[in-house]
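We did not get these values from a lab; they are worked out from the coordinates using the rules stated. From a predicted model like this one, the values you see are computed outputs, not experimental measurements. Cβ atoms are built from the backbone, for glycine too; each structure is taken alone.
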Structure P
Amino acid sequence: MSVEELQNRREHLQEKIGEAKQKRDRLNQKTRELKQKKYDIAHRIKEAKEEGIRHKEKRDEINERVASIKEKRKEYNEQHRDLKKEAEALRKEYLPQETPIEVLKDRKQKLEFKQMTQQLSKKAEQSLVEDLKELTRKIKARKKILEENPELREIIEKQKRMKEKGDKAHEKVKELAERAQDHHVKMIDAFNQSDELYKDLKKVQKEYVLARLDADKAHKKMVSYVKEIRDVEDEIKDIKHQEKRDEMQEKRSAIQEEADDVYERFKKGEKLSTEDFMLLQKAGLI
């Protein structure tokens, strides 16, 4: 291959080096960006998991409180039922032949509903009103008898307090259950977010590995071009050195030939000029 061809090859390789370097640098930049993206996603995964764990711990803590309050509510309700039975027994003891007050209240409630919902004749309306008055009187009378009994009154007060405690415990259970459910939903959302982010991380990781491999390939390609261009430059140098040696050899041959002619003239006894002597000396003939 001639020097000109090698020089053209060198120029072509220099262009290839530039292209490979640009590609490598572009891919290295992409790799750095993907590495940062991986770090950001991993950080968000960590935050989402920690948030999910916090909500889980809160939910479990509240559920423990719910279980404890449910036990208390159960105790209150059981005590309320026992007191109610005790009160009923005392009522029957003090009013054995009378209609139970609960039955009277039920009758009164039904009559009031009938009065509000049905169209009655004047006579029927008047009869219903009289019945309501009588029921009200009987209820008040029984209440008075029962309330005047200290033992029964104390039991009724205890029953009332137990019911209030049971109702409060029930409301607290509802409130805490809602809070626990809220933390449960947020926990699920956080863990779902973590799972989705992990899927994103796997995609970015794959993209990162491919970009890094492509960057390595581009770098190796550039290095191979650099090595090849050095080989081409060495070839050019060798050719130029050889050309120079050939040129010098040609010059030496021409000088030697001319010197041989002068030397032959010298041997024949011809008169030589200063330049002729210098030529003989240069050729090593004198």
Structure Q
Amino acid sequence: MIELLFILTFIWLIFAVIQDFKYREIANWLNFSLIIFALAIRAFYSAFSADYKYILFGIAGLAIGFILANVFYYARMFAGGDAKLLIALGAVIPFADTWRENMLIGLIFLASLLFIGGIYSLIYSSILAYNNKLKFNNKFKQEFKKNKKYFYLALIIAIFIVLVAFYFNEFIFIVFALIIFIFPWLYIYTKAVEESCMLKLVNVKDLTIGDWLAEKITVKDKEINPYWEGLNEEQLHLIQKNYRKKVLVKQGIPFSLSFLLAFLVLIYIKYNMNGDWNLLGLF
């Protein structure tokens, strides 16, 4: 069962990555079909082996994936397609024989996803900034001037924490100081990349449900504001029927590659480290 789930999920993730890079979205049918196939395989295996823990693991993983996906979605860390992909993987990931091992697998996957996703997003955004360096540099300077009071505040707090670190001889305080100092720079960098490299004028016929507007538009005396959940079906129909200008939309980073790489981490641990999920000996 495990090998079949691995092969199925790997193929689905490859399709998700291709879709994400090509269309900047992951189709609902792809995510929902992965859920259906994963639970169907688990149900068949449970019935065949007369051991229903495998389907219970899948349902529990699906529920936990749903909760985490909503947390990340409403925290604006994941877009809708990424959140649904996390839900689908929740039905796949608990592939061990015990609740404890499945919990560790889930934690390792989540940690891998966030770590790999952070590195990948930084590399991807750096490439965007380099390819649009003139626009990026101008926007970065504008954002710095607009937010420089926060930079100076962070600098003062960081210096104070460093002094405390030397006084108490605690290295961990220096790490905190570094994080506080870097945070405003990271915010300015992210904002500059977003507004100089990730905006695109799109014909109304090419808009899709979930697209993020970069600015407010007015259609037949009705205002449509930028919203995290993107365009809904009613708004899309209204725009395509009555709006003739191009629309400025905000494109996200195709994050599905991080899911694929995090899943490959699990496969590596399973087959190259003898499934030692308690890597740090914490549990």
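Match the computed value 20 of relative contact order in percent (Cα under 8 Å, 6 or more apart) to one of the structures P, Q, and report its label. Only one of P, Q returns 20 for relative contact order in percent (Cα under 8 Å, 6 or more apart), namely Q.
Which structure, out of P, Q, was helix-only ellipticity at 222 nm (-39500 (n - 2.57) for each DSSP H run of 4 or more, over all residues; to 500) calculated from, if the result is -24500? Going label by label, the one that fits is Q. Looking at distance in nm of label points 7 Å out along Cα→Cβ at positions 37 and 261 over structures P, Q, structure P comes out largest.
Figure out for me which of the structures P, Q the number 19.0 belongs to, where mean projected area of the Cα convex hull in nm² was derived from the coordinates. The value was obtained from structure Q. If Cα Rg over 2.2 N^0.38 Å, for residues 117-156 alone computes to 1.43, which of P, Q did it come from? Matching structure: Q.
Identify the structure, out of P, Q, from whose coordinates FRET efficiency 1/(1 + (r/R0)^6) of positions 13 and 125 (r between Cβ atoms, R0 = 30 Å, to 0.05) was calculated to give 0.85. Of the options listed, only Q reproduces it.
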